[in-house]
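Listed after this line are the structures, all set down as structure tokens.
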Structure 1
Amino acid sequence: MMDPIVVVNPNSCTAVTQGLREALRPFGGRFEVCDIPASPATIATQEDVDRAGLVFADICAARPQAAAFVTACFSDPGLYLARSKVRQPVIGIQEAGILAAMSRADRFGIIALSPKSIERHLRKIRTMGVSERLVADLPLPDVSAEASGRDREVYKMTLALALQLRDMGAGAVVLGCAGMAPIRAQLERDSGLAVIDPVVAGAALALAATL
């Protein structure tokens with residue numbers, strides 16, 4: 001049996017964790033998905049990101065037999081710290097989602113959970129050197145990670161933002177939260193855009209790194 005790829009939901013929401021399992025089911029049984037019970041249900045602030053990142057890095061360090069790790073929050077908590085601690089590939093879903101979007105379209109947009117998330121997103125995009133390909137990062141009004149993928153009223157707002165990004169010139173949209181995984185296919189149908197689930201993008205990179 002091949003060593004597992006460990007996908008960590010850095011929040012404590014079990015509904016989001018189950019959504020990740022469902023999104024990764026087409027890959028087969030290679031992925032082990034867990035969450036961090038001590039974290040808040042939604043990673044909202046920089047403090048949330050930093051605290052979850054420390055735990056994520058500790059999880060990675062405690063699993064020497066794992067094949068790879070994925071930090072499954074769009075702020076990529078613990079990504080660089082974990083990479084400094086372990087020899088295995090460590091993938092962040094924001095990086096992976098952006099790379100996937102740029103493979104599908106010249107310009108892309110992001111739909112964020114909250115206005116508070118955007119500064120973190122833009123900092124990562126500047127670090128990646130791809131700011132000129134970002135159309136915009138548009139926020140939902142401080143919704144929870146669980147609601148982002150399961151609430152019909154939130155879906156209507158998400159679709160409106162996707163259509164706004166399309167009108168601004170985006171050819172692809174990255175979902176700015178792992179909790180949005182359940183709406184990816186419908187949003188792609190309704191918007192006519194390439195819609196990137198960053199968790200699937202991260203899982204694909206992790207899988208490729210272990211072949």
Structure 2
Amino acid sequence: MTGIMPKILPLENGDRITRAEFERRYDAMPNLKKAELIEGVVYMGSPVRVIHGRPHGRIIGWMSIYSSATPGVDLLVDTTVRLDSDNEPQPDALLRIEVGGQSTISEDSYVEGAPEFIAEIAASSASYDLREKLRVYRRNGVQEYLIWQVYEERIDWFRLREGEYVNLAADEVGIIRSEVFPGLWLSVPALIAGNLVEVQSVLQMGLATPEHQAFVEQLGN
């Protein structure tokens with residue numbers, strides 16, 4: 001007797017499918033927490049361990065302070081982004097300009113288009129976050145891309161310039177400053193060490209700059 005195929009197949013790691021089929025299968029799996037379509041290939045999220053959850057929480061805390069101090073900048077966590085016909089990632093966290101930015105919110109509540117800033121937590125430099133995803137984000141115009149490589153205790157913050165990603169350099173005390181979001185300052189050594197008081201202190205210095213105030217006024221106009 002021939003078995004009857006299920007009406008909607010489950011997502012599986014390595015599936016090569018269209019974005020429409022990816023969304024159809026994802027919607028049919030309500031207990032699935034994370035899946036991404038990268039260059040037409042499905043990547044399934046593993047159970048989240050402390051080595052991911054702790055740095056993820058630190059990054060979100062830092063970005064949340066910035067978003068709350070910058071009306072018009074939206075912080076989204078683990079939210080699906082429709083980039084193009086072959087790519088639908090679910091970044092760990094992102095910042096987007098709500099009005100007049102690169103992305104919009106669709107009627108069915110997805111992000112469409114490239115957010116200005118994406119942050120990802122990766123186990124190491126071998127992760128697809130530094131290979132396939134980096135190329136996808138670059139090609140689609142994500143202006144800044146931060147990747148925390150946990151095992152290597154390294155943070156790379158890329159800036160899109162003339163179609164290529166260049167690494168933003170930290171100053172002599174390890175602070176990196178966003179070029180897209182004025183006032184978004186990060187003490188890399190403090191974040192990696194878990195010194196969140198110092199992370200917040202450095203960010204507050206950025207938020208107190210005239211450049212950040214001018215950005216807030218620009219967003220409000």
- Note: FRET efficiency 1/(1 + (r/R0)^6) of positions 14 and 150 (r between Cβ atoms, R0 = 25 Å, to 0.05) at 1.00, derived from one of structures 1, 2, originates from structure 1
- Item | distance in nm of label points 7 Å out along Cα→Cβ at positions 70 and 166 from the coordinates reads 2.6; which among 1, 2 | 1
- For P(r) over Cα pairs in 10 Å bins from 0, in percent, for residues 30-117 alone, the calculated result is 16, 44, 34, 6, so let me know which of 1, 2 that is. 2
- Note on the structure: Value 3.5 of distance in nm of label points 7 Å out along Cα→Cβ at positions 78 and 182 was derived from the coordinates of, among 1, 2, structure 2
- Message: Given 6.2 as the derived value for mean projected area of the Cα convex hull in nm², for residues 86-157 alone, which of the supplied structures 1, 2 does it correspond to?
- Response: 1
- Message: If you rank structures 1, 2 by distance in nm of label points 7 Å out along Cα→Cβ at positions 38 and 54, which sits at the top with the largest value?
- Response: 2
- Message: Can you rank 1, 2 by distance in nm of label points 7 Å out along Cα→Cβ at positions 134 and 198 and just name the one with the largest value?
- Response: 2
- Hey, FRET efficiency 1/(1 + (r/R0)^6) of positions 62 and 174 (r between Cβ atoms, R0 = 30 Å, to 0.05) derived from one of 1, 2 reads 0.50; which structure? 1
- Query: If helix-only ellipticity at 222 nm (-39500 (n - 2.57) for each DSSP H run of 4 or more, over all residues; to 500) is computed to be -9000, which of 1, 2 is the source?
  - Reply: 2
- Work out the source of 13 here, i.e. which of 1, 2 gives that when relative contact order in percent (Cα under 8 Å, 6 or more apart) is computed. 2
- Message: If Cα Rg over 2.2 N^0.38 Å computes to 1.07, which of 1, 2 did it come from?
- Response: 2
- Task: Work out distance in nm of label points 7 Å out along Cα→Cβ at positions 22 and 142 for each of structures 1, 2, then name the structure with the largest result.
- Result: 1
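Any read-out appearing in this document is the output of simple, stated calculations on the displayed coordinates, not a laboratory observation. The shown structure was predicted, so the numbers you read here are calculated from the model rather than taken from an experiment. Cβ atoms are built from the backbone, for glycine too; each structure is taken alone.
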